[in-house]
Structure I
Amino acid sequence: MKATVSWQENLRFTCKTDTGHTLDLDGNGETMSPMESVLLSVGACSSIDVVDILKKSRKQVDDCICQLDATRAEEAPRFFTAIHAHYIVKGEGLSEKNVARAVQLSSEKYCSVMLMLAGNVEITTSYELV
């Protein structure tokens, strides 16, 4: 995997992956910040796992929302100290056990973003089945 980050102006950068995807990131808050993108990556990566695990178990998933709440250090460098991911999952025939297991497997075994942050960031999860 390769990527290029190119300065545009002020503190705005255009990011491009070797697959051709682009994203603008900004240190002034005009567009998404790099830390926001990391937080979103935690939610997206783990949600992909949760949905995939449930579907591989032949469960019907109608919706999966991951609400994220992060705490950052007070002073620079303002890294994440804690992230809580709350999953709201909807589907036919799903049980608490199914969803709990999918969330656990994602956070402990499959989500590469969460696992990369583990040891440096306190990561907790919760879920609800609607």
Structure II
Amino acid sequence: MAVTTSSSTDLETRAFQLLHTVFVIAPIAFGLDKFADVMTDWSDYLAPWINDIVPGNADQAMYVVGVIEIVAGLLVAVAPRIGAFVVAAWLAGIIIDLLTLQDYYDVALRDFGLFVAAVVLGLLAQAQHARRVTA
């Protein structure tokens, strides 16, 4: 079954919109929760070696993480071609943290899926931008 160009473009646009929405909302929600600890005690997810190199304690580090995540979500909102790759890089860092922590391999795998989805969002954003520029 062949898919026409307009159908492919429509599907690509819908995929972009879904991923764009997720990667605006999720980083902002997770970032805000770093200040509230409603979902979890985020400091439990900070590997000791990272805690040793950041100033302050794990809770204070999580406040900085929260601000970074909020800013990353806002960047995805206004500049997804850039913001998606910033989020992907951030997720790569989280994956490294979780793998070295050794107790959260399942969460690291989930975050790897999010990493791939963020890269896909960045690629879709680039494709949409290129289409707008050449149109």
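Every read-out reported here was derived from the displayed coordinates using simple, explicitly stated rules and does not represent laboratory data. Predicted model only: the values in this text are computed from it and were never measured. Cβ atoms are built from the backbone, for glycine too; each structure is taken alone.
Quick notes on this one:
- Answer label among I, II for the case where distance in nm of label points 7 Å out along Cα→Cβ at positions 68 and 92, calculated from the coordinates, equals 3.2: I
- Origin of the derived value 116 (volume of the Cα convex hull per residue in Å³; candidates I, II): II
- Structures I, II, by mean count of other Cβ atoms within 10 Å over residues 60-67: label with the highest value: II
- In this comparison of I, II, the computed figure 14.4 for mean count of other Cβ atoms within 10 Å over residues 44-51 is attributed to II.
- Structure (I, II) behind the derived value -9500 of helix-only ellipticity at 222 nm (-39500 (n - 2.57) for each DSSP H run of 4 or more, over all residues; to 500): I
- Label whose coordinates, when relative contact order in percent (Cα under 8 Å, 6 or more apart) is calculated, return 21 (choices I, II): I
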